[in-house]
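Input: structures, listed below.
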Structure P
């Protein structure tokens, strides 16, 4: 009798052990496994990759109509999302600001306008517009300064006796995020967001790197550069090596240094940095444009009088900015949306920035998330694949869904997916946002499969080995999604 009980318990424990998923083993819907043996084999192979040993990763694939889980593993594990964060910020902006939202930069005067003369100063009140460019660097064809000059002329201003000022606004989100890496904030992709921005808060250095093994040297620099490079430590590498030159700048300091390597090339090579003081550069450009328009700026001091708005310049529509955010993974433009969402009372707390956490709760995101910025540049961000899938599934029922889809890269066709999943089987059938940081690789989005529409999120942190090799393996399992029946 005792032996029989022991034997039965042994069998029971054996069944329990078999039923539990082992490390790296995906869970599939029962009917799914019967219909999709080839897809299951691809995922089983992926789970055994040596690059995943010691990593943290989660994957979930849902039926786009019913929300049924088809493939899942560690789907509620909160992971570093990298630029997948841009999906949430885009949805947040489209939902809570509206696809037709615009950033309005107000033009104000202090003092009366008499006989073409402003007897006071000109004030600019920025609202975080990320689409302001100098006339020689237009990207959205917005013609910001042309419109500003026209506002002045419409008000009869031909001379400004006073000075140029920026009106302070109370936005808690402006500047550089506190936990962005020091190695990022000196470079163009790590530029901070401010009430007044210009040229995506970037400048360019042009270096000569013609002799392998020799130092590369700065030959010229962007006319708008506001950074003093005090140390150059860039060497010339082989002709087919990657560009590994980075600018290091500590916020608040006056100097920066450039270090790393550049590939050997007979032409000058561009390295882009982040402006230290975009507001100062903005007014530098404005002064030039005033002069070109024949508007005299005298620069006298005046007692401050009440400000009067004489007009404003609008940015392109938010839905157009969101295209730039997702197609090209533009950090500054994403942060501008987070800037616009911020309220005076918002702050950084145990869930990250409260204006971002509000949206996570709005879509019922699984708890444990931490949203430190809008763009995903912060390594402190944490969210789960289930959180992304809930957001993507929710978005399908929202009025902004068409605008969101217009912004997402298409496999083998556009944006950051142009050269990814471009096989005949997968080209044009996956729309997803990519996310990449050091040893982090993520994709979340939509698939048009044989079964119908799918929603998915794949997030990998701390993989080992070569980035290109890991990305190639990820491409295989993403392409297999198209074959799901």
Structure Q
């Protein structure tokens, strides 16, 4: 078993050259390429396996390799590097057939030039500066999305760049086979959580499937005491149980109901191969309480979730969790709930009714029970905690009719400025970049949703790479955002995407 966080996946390393150089130099190219691939494979910054493939010197070889990559379930992408000059027309057929993400590594086998011994043999063999420009022209000419990493292959910044792209490639791989179980429908009359599910499957690979909440109620009712006892032990070990939920407590039965919901929900999701699900408090017939604790624990185990039928955000949460595997920090479903308006020091309080993932918690969560005051069901059990301080991103995906748009805001999570003794939900409090007024207006102008995928783990560049791979628009709100520039960017994007689709 690989020690890499995403070691079940691999990227294929392909070096390009040309028959003009002869057998001796080509053998050296192959040896150098294996060494570079091995260095990438050994790098801790790269969470997938890196597998060296044969040096490409003809169109047929590369076309066959791309077709093999398309069919290989473990391959999530290709890294291409031109050790020497490599005529780019020979790459056309393979690039046209390739359906996996591509990273162009612009590096050189040796970092430093041997100035005193430098001759034309060395120059001809080590001319990535020449070959990579030829290759890059063809990628641009074919208008192919790709990532680019520049720097020596042993340098940590280069390895980190490759690692960030490989996480995005794994996220795209996950999206291609992602199935969402939607218990109930969209929350009534809500617009932004709706979307074109057919278009999502065509463009992103995400399949959304509707199920009646009665299926969940039946699964929960079938759970016996023997199935929930291990969960009760976990609850006591992992969380601070309030006295009324502890053994012998007055509300203990509610914890048993929550455990049954968790087991039944897991059974139903696992039987269908679902890693993403949604529910809505408007459709709970047969379920005693809105799933809170169950949803939080499933998210902590890597499932994607969003409330009120919001399948787009639920899918994002799962994709983010895959991309962030092995990184410090957590990922969760989130909602911009309310503000603390203090002028330049204004804050956002993010939360949801129940369902915030404990992977972002600053300390041991408290397992509590409180009235929900919405939905008309029994009081639900939930985990209550504050999110850990530090940098994070909040991301929404919206359907604009002609395209999907990712809206990303970088934020700084802080500890609550004052205690919150009466707030019975998990929460994150953050300062949005560049400041509250600019961030909020930019988010509104971009059509950002109230539901988001929150991550304190993912680097921004991985999100940018994912959007590039998926060929979807990304709008970034960060320290450098200026509203006039953002308005222009949105106008230009509208024109660019209309032109790309053949519109006027």
(request) Consider the structures P, Q: one of them gives 14.0, 39 for Rg and Dmax of the Cα atoms in Å, for residues 367-438 alone as calculated from the coordinates. Say which. (result) P
(message) If you rank structures P, Q by distance in nm of label points 7 Å out along Cα→Cβ at positions 191 and 391, which sits at the top with the largest value?
(response) Q
(request) Assign the value 18.5, calculated as mean count of other Cβ atoms within 10 Å over residues 55-62, to the correct structure from P, Q. (result) Q
(message) Given 22 as the derived value for relative contact order in percent (Cα under 8 Å, 6 or more apart), which of the supplied structures P, Q does it correspond to?
(response) P
(request) Using helix-only ellipticity at 222 nm (-39500 (n - 2.57) for each DSSP H run of 4 or more, over all residues; to 500) as the calculated read-out, with -8500 as its value, let me know the right label among P, Q. (result) P
(message) Starting from the value 46, 25, 22: which structure in P, Q was semi-axes √(5λ) of the Cα gyration tensor in Å calculated from?
(response) Q
(request) Using the calculated result 1.00 for FRET efficiency 1/(1 + (r/R0)^6) of positions 95 and 135 (r between Cβ atoms, R0 = 25 Å, to 0.05), pick out the matching structure from P, Q. (result) Q
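Here, each number is a calculation from the coordinates, and none is a lab measurement. Remember, predicted model here, so these are calculated numbers, not experimental data. Cβ atoms are built from the backbone, for glycine too; each structure is taken alone.
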